[in-house]
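These are the structures in question, set out in turn.
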Structure P
Amino acid sequence: MNELENVNSHGIGFCGLLTIVFIALKLLGKINWSWWLVLAPLWVPVIVLLAIVLIGLIVMFILKKND
């Protein structure tokens with residue numbers, strides 16, 4: 001095998017695992033959070049990505065305006 005061989009991991013990931021833990025804790029009655037907070041690990045990365053894209057677009061607009 002080549003040391004530079006690509007390794008693709010299709011695991012659940014940190015956010016998915018955290019979501020499963022929160023759902024289990026909610027269903028077992030260990031936490032009394034609302035469901036939107038329990039499912040937050042699913043939508044927080046999407047919001048962060050959208051924020052990065054928005055900041056990038058603003059920077060591009062400002063740089064284009066200055067040219």
Structure Q
Amino acid sequence: MRYRGIEYEIKAGVGRNEWIWIVQTPKPRRGSVIGSRQRAIFVAEKAIDAWCLRNSERCEERPTAA
């Protein structure tokens with residue numbers, strides 16, 4: 001998947017309702033979430049937003065809500 005021009009992945013974890021997110025920045029970031037897949041997407045996109053605050057020249061603008 002892609003958000004703000006940055007690739008990221010969401011994978012099923014080992015545990016029940018566990019999701020692993022991986023953000024493909026120059027130094028990849030990763031984490032895990034217990035809950036829904038949508039929550040994992042939210043957390044990964046927030047990690048991208050945080051990275052983009054420090055590296056704005058490498059990111060696209062935030063998508064606008066329709």
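Each value in this text was obtained by applying a stated rule to the coordinates, not by laboratory testing. Computed from a predicted model, the values in this text were never measured in an experiment. Cβ atoms are built from the backbone, for glycine too; each structure is taken alone.
If FRET efficiency 1/(1 + (r/R0)^6) of positions 16 and 32 (r between Cβ atoms, R0 = 25 Å, to 0.05) comes out at 0.65 when worked out from the coordinates, which of P, Q was used? Answer by label: P. Each of P, Q could give helix-only ellipticity at 222 nm (-39500 (n - 2.57) for each DSSP H run of 4 or more, over all residues; to 500), but the derived value -9000 comes from Q. Taking -0.35, -1.15 as the value of log10 I(q)/I(0) by the Debye sum over Cα atoms at q = 0.13, 0.27 Å⁻¹ derived from one of the structures shown (P, Q), identify that structure. The read-out was computed on structure Q.
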